[in-house]
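Trainee: Before anything else, here is the set of structures, which you'll find just below.
Nothing in this text is a laboratory measurement; each read-out follows from the coordinates by a stated rule. Treat the numbers as computed from the prediction; the structure is a model and nothing was measured. Cβ atoms are built from the backbone, for glycine too; each structure is taken alone.
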Structure P
Amino acid sequence: MFFYYLRLAWKSALATPALTALTVAAMALGIAVPTALISIYHVFAQNPIPEKSDRLFNVRVESWETGSEFFNVLPGDPPKHMTYRDMRGLMRSDIPEHRTGVSAATIFVFPEDKALRPFRGVAQLVHADFFPMFDVPFSYGSGWARAADDSRERVVVLSEEGNQHLFGGENSVGRRLRLGEQEFTVIGVLDHYEPTPQYYDVINNAMGKPREMFLPFDLIRDQGLGLVRTGDADGFGSVDQNDPNAFFDSSEVTWIQYWVELDPAQRADYARFVDDYAQEQKKLGRFPRPLNNRVTPLMEWMEVRGVVPPATLGLVLISLLFLAVCCFNLTALLLSKFLAKSGVLGVHRALGAPRSSVFLQRLLECELVGVAGGLAGTMLAAGALALINRWMPAGFVRADLFGADGYSLAVALGLAIVAGLVSGFYPAWRACRIPPALQLKVQ
């Protein structure tokens, strides 16, 4: 019976093609706007690594001086990153299963292919645990061992895009690559890997592409290599400019995001370790402020850093209000259409069709219009997202960050079904409530 009603609804919609096309177009416009904005919100707010986000924690320590504040940090929060010596101190703990610092540095790259010109590239500085910690996939080779961190081995892992750029996408494991003044060995090439947001570096590269190269973190200490720190940093005090190690061993410049992976049940134990470390530093004359250290879960860290722009949620709510206005206008159109067919409905009622049948048929017609509008709205939303990608400033986000996908289609169809129900309920109810005798008398 349902499919019979559906066929009748389809014929009724085709009987007034101009009015049906107008309602589908209005529905498409009303659905396209919230679909595009909800898709954008989803990109910012999604869990980038749901299988283990509860095991990943960002670590911060209150190392700042008294009497001054720092930029872009929530009131009452410690610095958003830490110093090199604090990172090394916290790495003494054996509680975490994995731990890594994350930062970035520029370096001159001299491709093996002489047809490619040398360029200044940006390398991601990480420790060996970075790759298993964040489930980084490999096409060829693997990451380096912890021993390579300590010995500062000249090894490099390339991203998929970096390998395509430098070696044409072939298996480059074992090949040599000159970085700065020294030769490096390629030991791994990543598979396609574009986490969104790029959670391990939300401060400097939240919506960008992964860096083309990954290097052992402590290579930054090699003065002759040519690595130059880049990215956000805060600091106070001064250091001995004649000592090349002073910046790392005694400065108060915070520039490293520090991550640990541990069982959530061990979070309290690790937090006590961090506080104990801070107490040790207080005895050395550092950390003048009260204890205010943080071991922050991944999803909470993204909220702290405002990965989801506050305006995005507001725009989503406004777009839903726009859809509500469209539904109100569609209700008027559908009501006039159904009441214009009161004679036909009267014949159906007189021949024994119950009110429920008339109601269901008309409601199904509204849903057909809604689904058609949802499909058309998905295409409009895809076009809008493509334009947004094009309008974004170069380098601010990936060129393909926003786009229509299965999630967008599901959102559009979900909105379409709800909008069809909301728009058509009252017209369908009115159509089935008019007495059949009155409708037949009009004829």
Structure Q
Amino acid sequence: MSTAKRHRVVVVGGGFGGLFAARRLAHMDVDVTLVDRRNHHLFQPLLYQVATGMLSPGQIAPPLRHILRSADNTRVVLAEVTGFDLDDRVVHAVAPGDVERLELPYDSLIVAAGAGQSYFGHDELARYAPGMKTIDDALELRRRFFGAFEMAELTTDPEERQRWLTVVIVGGGPTGVELAGQVRELATRSLRNEFRSIDPSSVRVIVVDGGARPLATFGDRLSQAATRELEGLGVELRMHSRVVGVDADGVDALDADGTKFRIDTHTTVWAAGVQASPLTRQLAQQSGAGLDRAGRIEVSDDLSLPGHPEVFVIGDMATVQHLPGVAEVAMQGGLHAANTIARRLDNKPPATFTYRDVGSVAAIGRFRAIASVRGVRLSGFPGWFVWFFVHLAFLSGYGNRVSTMLRWMRSMIGRGRAERQFSTAHVGGDLSLPPSVRAIVQPKQFPDATTSADAPKET
């Protein structure tokens, strides 16, 4: 009887890259361990809809164990990876609460730990300008958005009311643009007639970005279309501007000629820049591979780590062929890594990773989007139609697709947003609120809130 052990594959991260790799490996004669510090796969492109009350967290974050329930060769481990031993081929991890230290041996390793928010060396800004990379981030922003309207209704000071009715979004990429459009539509449609002292449609949504136009990566034509759509929604664009400071009462920025200006607001969102997982530093130190400015590691043309062909680094952690940090790159990278493992087990030579650009889409608002798909450029309703089916197709699970579609119809044809819950306990515990507001809601009864756990500790 044969006593040979099956090939062991450890996959770090249950995002797009890691999940697609695990799904492909499920059909192979290997043993797979998928390790992630969260128990769910996050469909990150729709986080802004959780933040604005359109979708629930469960609709975009199905449990990893449920997704992989039919993969008998796959084990899901809830733990945080702390390091690697590339020579002995071991992944070191720690269980929640540091209750147990784990050593996960491997024959092949796929590292797809993604990226966090980057504050470009000023992580102190995270306290007043949270990013949007996790479910916790989205729920924090949802609390701030809906809480701002409630606080505006309470205050009798016109200047203070205007601060609450001003939202600043730092960054004019897809995340910032999609969020800006949804906040305006939330105010003008969903909250209409619900307040007595304020008009929610008077909310100012200001996008601050250093570029010339929003969504610049889509090209001039679609970028100009996005500008028209945003301005049609009432979003204010402060382009050629760089944020230099954020506090509880506003944002300080510099315009193109270096003139400093300030926007008074209690609600700021950071949607500018990402930083690869700190795990890339450990891989770089042990392998000698280089890192780029965003902390991404240089990999070979088959996505393997130089000097360690058994290790693959994919998605937002790797710099290869100057590809953008989008979900499709991670998905294709995960499939390529899994297929390369299969080729090696069959004694076939590895293949070069080739990215197939299937296009980009970004929703700006209700029935408004831009799409660039294989040379075809669409805006307005045609762009939204493409966006709708692309996102619906990539959601995990038939049930999630149906429930999400129904929520979209409710919000876009009607005005309802089912996810609007938060409590004054959470508002009172927020250190970013001004003292006068904290006094109103008696903060001593509540613990202090913390900022996003994903804000990077190093840049």
Structure R
Amino acid sequence: MTQLEYAKNKKITPEMKKVASCEGVSAEYIRAGIEKGAVVILKNSGRKMPRGWRISGIGKGLRTKVNANMGSSPDSMDIARERKKLESALAAGADTVMDLSTGGNLARIRKMVLADSSVPVGTVPIYQAACETFHAGRDIARMKSGDMFRVIEQQARDGVDFMTVHCGVTRENLRILRRTKRLTGIVSRGGAFLARWITENRKENPLFENFSYLLDIAYKYDVTLSLGDGLRPGCLADANDAPQIAELRVLGRLAGLAYRRNVQVIIEGPGHVPLNKIEKSVLLEKKVCRNAPFYVLGPLVTDIAAGYDHITCAIGGAIAGSAGADFLCYVTPAEHLRLPDEKDVFEGVIASRIAAHAADIAKGVKGAMGRDIALSRERRKFNWKKQELLSIDPSRFRNRRRKSRSGDAQACTMCGRFCAMKQFNL
């Protein structure tokens, strides 16, 4: 049975209890949320979890979670480098990781991530199917639909906890895309693979047409389906346009089918979105998709900040989270420029964790404000060590503090002996 099936049968699982303990809520709250489709637990029923496993519950009333993408490319295929990225993501506090590898031995990299990750692991199976087709000497548009499902089942059998599947890239939605004067077209790699396949084969998307078969696989392993936004906007000018909304409506219908088949789903969202359109995007997803957990990439609030997109991502993520988004996919400073390294990964996770925490305070998530209050008490006491332990990045706090050599041992070099709290402290 899946977590959703247990929840519908009023049964509380060990995983539900563990999530409840992490979130500071009752196990019944978690069970009821899963039953409604508003909460998911990312846990493949067959995955063997390493010591120190950190479970993730995602959804309404829970702490906003952060995902870190990693993975090889045809220009960077070193598995040791991918292990360093994973270690960096975990050290920075990522709640989940996704392996998006497209270069080297994909199965070996994935199995390393599954073995070494103490958090849930996601993938985008169409990447492997496309890469295998290419390396077999065939054009990616010549992928066989059977190969797509073979890869999905293989990855589920390996223990992958959640998968992005671009089921909403349909023939009809591509017709809508062609009629829309988009500035950047399709920016989703998985979406582009399927769009080419549909166009050149003049057939429907196999993941949409055979969605029932996809649900069979997901149910067997209790894999959460992340219904991907293959038509997400790649720039501010394309935000909330007709193709994006059309795809979202398809995903809403598919989410309902999955729910009836006892398969957990989350919905992926944009993308590049202006500040004033973020809340509308979140509220629309919640309405169309029956309050299914919303997983957003960023969103990025400007297109001109290459090299600083972890910051534009954090701004958009905080707004999306406060509006009701449940799961933030980080963006690193390397976005739009190159494959990130382990330093980029760390900075990206921290930026999105700041956004997620700010959103949780705004949403009134239980316990979110407690850490801020605790740190502020220690700041007033000039207890630097406890402030360090409570900060979101203790190592950065410690290193910056070491460079502060004030004449007043308690104060920092910003104010020194003129520190406001030392001048007048009630």
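Trainee: Can you tell which of P, Q, R yields 103, 57, 35 when Cα extents along the principal axes in Å is derived from it?
Mentor: On the way: P: 103, 57, 35; Q: 81, 53, 47; R: 75, 48, 42.
Only structure P yields this read-out.
Trainee: OK, next. Comparing distance in nm of label points 7 Å out along Cα→Cβ at positions 30 and 334 across P, Q, R, which is largest? It would help to have the intermediate numbers written out before the result.
Mentor: Working: P: 0.8; Q: 1.4; R: 3.4.
When distance in nm of label points 7 Å out along Cα→Cβ at positions 30 and 334 is calculated for P, Q, R, structure R comes out on top.
Trainee: Taking distance in nm of label points 7 Å out along Cα→Cβ at positions 174 and 294 as the criterion, which structure among P, Q, R has the greatest value? It would help to have the intermediate numbers written out before the result.
Mentor: Details: P: 4.7; Q: 1.2; R: 2.9.
Across P, Q, R, distance in nm of label points 7 Å out along Cα→Cβ at positions 174 and 294 peaks for P.
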